[in-house]
1. Work out the source of 2.9 here, i.e. which of I, II, III gives that when distance in nm of label points 7 Å out along Cα→Cβ at positions 127 and 143 is computed.
2. Computing helix-only ellipticity at 222 nm (-39500 (n - 2.57) for each DSSP H run of 4 or more, over all residues; to 500) gives -12000 for which of I, II, III?
Structure I
Amino acid sequence: MATFYVPDDYSSINAAVNDTAVKPGDTIIVKYNASGYNEEVSITKDNLRILAYNADVFLDGNTPTTLSGPAFHVNGCSNVRIEGFKIQDYTQGIKIENSANTIINKCNFINITTTGVNITGTSSNNTITKCEFTTSTGDAIVIGGVSPTYPSNGCNDITKNSINELNGIKITHSHNNNLACNQITGNAFTGISLENANNNHIIRNFIEGAAGHNTHAIYINASNNNNLSRNMIKVDTDAGSTPIDIVDSSGTTLSNNTIEELTT
């Protein structure tokens, strides 16, 4: 297993990822560049570790060129780790498609217009942990299959993330996911939503809606046998907000959740 450095060994992250000399099991370490990395990195190799050298390393989707794709696209592979990057001014931060055992750790998503992390297709057993999502206009994390006939395989772990978005975490047509110890604040629409999503665990999350907005802290629709336990919820009920809204669903377990009125 070898270690390669950007920009010492390669001028860009894509150049490192795509070079045949970089093989499964290798590590790519990305050093700080004052102008950032204006890239859409496509990853199709298994067992790659792509690590930021320090917290100053950033990918910029708007300078000098406005990019339409995600900063990282993990497609059809397994055991990829992306860690420590600041990702800013992209339409989508990271897309995980038809991939398994991906780890996204300690990344900071800023001004992402649609989705911070999108887990889609047949993806399963992926982990998003200790990431920050701020000042964006879309969803922080979306996990979704195509339809009930073609759901994602699920079993993803979303833990210990800090989210300040219009929407927090959205799961559609995906099952057996674990959402634990996330802090979701300032959401103007929905903190956590499940639609056609069964057997998920929502545990020990802190959810605080935006004051003056009609929000759902947790919204469950057409989803069965989900477990909501030990969550702390604060919403502005005077503005019409709903702490937990369960529609056309069965078998939901509610235990030891705390609900408080949001005060300003």
Structure II
Amino acid sequence: CIPCLLTLSSVLLYTLYKWVIPGAVQYHGGLALIWHDVIVEWILDTLTQSTRPQRLLAAVHKKATRGNPRSVVKAIDEFCNQNEWAMNVGNEKGSEILDSVVSETNPGCVLELGTYCGYSTVRIASLLPPHAQLITLEFNPDNAAVARQVIAWAGVAEKVRLVEGESGEWIPKMKEQFGVKTFDLVFLDHWKNRYLLDTKLMEECGLLKKGSVLLADNVVCPGAPDYLEYIRNSPQYKSQFFKSHLEYTKAEDGLEKSVFLG
């Protein structure tokens, strides 16, 4: 009967959407990005008439405790693992690499390139010493609006200055606009084709000092080959690769930690 066929078709489609395709692409970074970051996002945006950042924010408001940054991080990780993938640094790379680098560096002044929804901003800010400053840049104003609310909900807004605009425009203004001398730590997690350009721009603007640490995410997937070639061969840097996985998948990825030698 037609109703039975429609029901069976719906069950099959849901099974494909929820389990079969995600399982098939989780070990292939390129396919995982196409599925999660293009196809699924478009489907859910169309069906819900909302955006992924807005749905992520709703999960934070529903499940996270106001003023508790770790509960905000946990709520976002649960949302991304159980409901909908999002391109945050994720818990695996976040807890094993990002948190460790922040704690080891103990930075007084941090630059984050690529805020997105504020996940890594909250992780970093929650580990900063008193009176430390985190400047985070986000090109997309809609993402920035969500990130501000996530950061405020986590209770770390007093340590964070969120700036909207292009990195190439704002990096040369850091000293004049924000009184920055140099950055102790820079987390690169924006457009991968900007990693090298913005690193060279920070060098030209004198924003790096001896011992400044650059930590670059997604250097394998989607990848930043020109950045890696430069940073690994430049006598100005000592670099180390940390192997990991693309956020919320089993696809190969990693972060590159580079110490500026002056």
Structure III
Amino acid sequence: MESPAPRKNQNRPLKWLDLASTEPYYLLHLLSFFSYFAARPSSDRLLQLEIQAILLFLALTVVKLVKEETWEGFIADTLFYAKGFLFVMALVIDYRLALCYVVGFLVIHVLTRQPASDGLGNFSHMTPLQLETLLTEGNTSRFWLVEFRASYSSKCIRTSSFIPELSITYSNKNLSFGIVDLGRFSNVAEYFGISLPSQLPTYILFDNAVEVGRFPVISFDARSSSPTITKSILCRYFELDRRLIEYVSGK
């Protein structure tokens, strides 16, 4: 079986504008927000409330922009805040309008999902069978760092840019990066020791087809909380800097 081709650099102009006009998740949100201008009555008091709400929204957005590591997480939180402010403003106008927005946002939530990052990088989208073939054939990289994710998991969407961005810096002949969507192949989650959906995303490092590292670590403590996942944490946990230095120095 052929190795899955790595993702190519997609240098599209105005990427986010393109997504907003083509992805149902973003398009439906934008239409719902713009519908407010058609529904709002003309009122000086309402205008003052809107200005206050916009200023507060912008303040929250700036805070999230500074704190959030990924654009996917930033957009998810920004849309959440925007929906909250829209509901409040609609409630001021008419509770029936507010209920309409609640129903509309529930429909959007049921019918659409925020798309995962489609970023740059030298990584491969694989089926479990392709991954197993790559690991057992032994004619590819010695190390494979694989992210197991699902498109229905909001946490996976927030971290979906990590593997593409890490692969840009650390991908080499000894270390390759891959992604397996367990949302499409949920029947193999148990084979890799992953409990759905609580253990998503899971990152596993394979050394010649043998698992040598996993993050988050499997915990049997029911009280344990889901650990924070960041690129820096993944770098430290899987020692990506050390592995890159060893590769460059020829060790």
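1. Numbers: I: 1.4; II: 2.1; III: 2.9.
Computed on structure III.
2. Values: I: -500; II: -12000; III: -16000.
The structure behind it is II.
Values in this text are rule-based calculations from the coordinates and carry no lab data. Fair warning: this is a prediction, and the values are worked out from it, not measured in the lab. Cβ atoms are built from the backbone, for glycine too; each structure is taken alone.
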